[in-house]
Structure 1
């Protein structure tokens, strides 16, 4: 099974100039905990609900500051044609539950987001289920 078979397609994203408040509002409205930031059609960072809690709230940032000031700039990603089992291992290695999905190594256009939940929804066997459990083990 490939990432394109399980990912959330047509991801929503925000302009990299938005405020922390706007990111939090978008997360609330979209019921997400992850918002990519984009400038000139390229992903410049991602903001997670954890970034808001640990970087904005704990550091007493102003909610009108740019979200880019708290964004994780090291953007983790995979490609549409990557095998899901490789992605599970990548997530476990990186201690993350979601990755951006790019269309291919040449264009690198954002085409989706894949989460542990997306993979679990399409889990086909016990071996994959065990890998998913192992992937999420650090979240206890």
Structure 2
């Protein structure tokens, strides 16, 4: 079945049954909520002891403690989640770049290779969100075509 959205990505009516549109909505919700929740947890530490994930070489070049660095990380993650909510076309790329940085940190740190691999999958999802957003939330339009 053909999509009701033009292939050029120009604005048009989107069918809620369009699988690509539903994938866009799912990714948008997840990449809004997850960064905000993880960012908030940097301040509460309910999920884990975040400073232990910081590679020693990064801890050595940033000012302050690893815990203080995690507060800054939390703020960045919250802002990234808000960006996805408001401007998913750009927010998706911001989250993807942020995850790339996290992957470098994890691969050069204390052996969290499994988490780095998971974050690679998340980064692919963030790129997919950004690509789908170019069709369903063109620049200047935070919302969908629906």
Structure 3
């Protein structure tokens, strides 16, 4: 049985997952509450930076594990897809947090706007994790450099 790279080594920490989910949730709450654009754009940037930094740290911690997986035959695409899959799950978790908070706080839910907000949360997390995923896929099978 092959182990997929997303299941190997260090996981995203609970604190990082909660932080990302809360930031994505707040962004979704702002979308559904129809916040003005001058609030949405900075919040989008903050959300992307938080998710990017989280995945950069996670990839940095996993360097040895990814190198070992590459030695055992994991391809660059498998490593890339593993990081992207984890980012998608973080985005979906944040979207659920946001939609639940909308339902609890605003007591109203527009289905179309809710679906749009959930897609923004999930796709935004995947976009923020692209660069760390590319870095993870470029880890050579020989292991990380000692720089």
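Quick look at the values:
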{"read-out": "Which of 1, 2, 3 yields -23000 [helix-only ellipticity at 222 nm (-39500 (n - 2.57) for each DSSP H run of 4 or more, over all residues; to 500), calculated]", "value": "2"}
{"read-out": "Value 40, calculated as relative contact order in percent (Cα under 8 Å, 6 or more apart), assigned to which of 1, 2, 3", "value": "3"}
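No value in this document is a laboratory result; all are computed from the given coordinates. Here the structure is a predicted model, which means the values were calculated and not measured.
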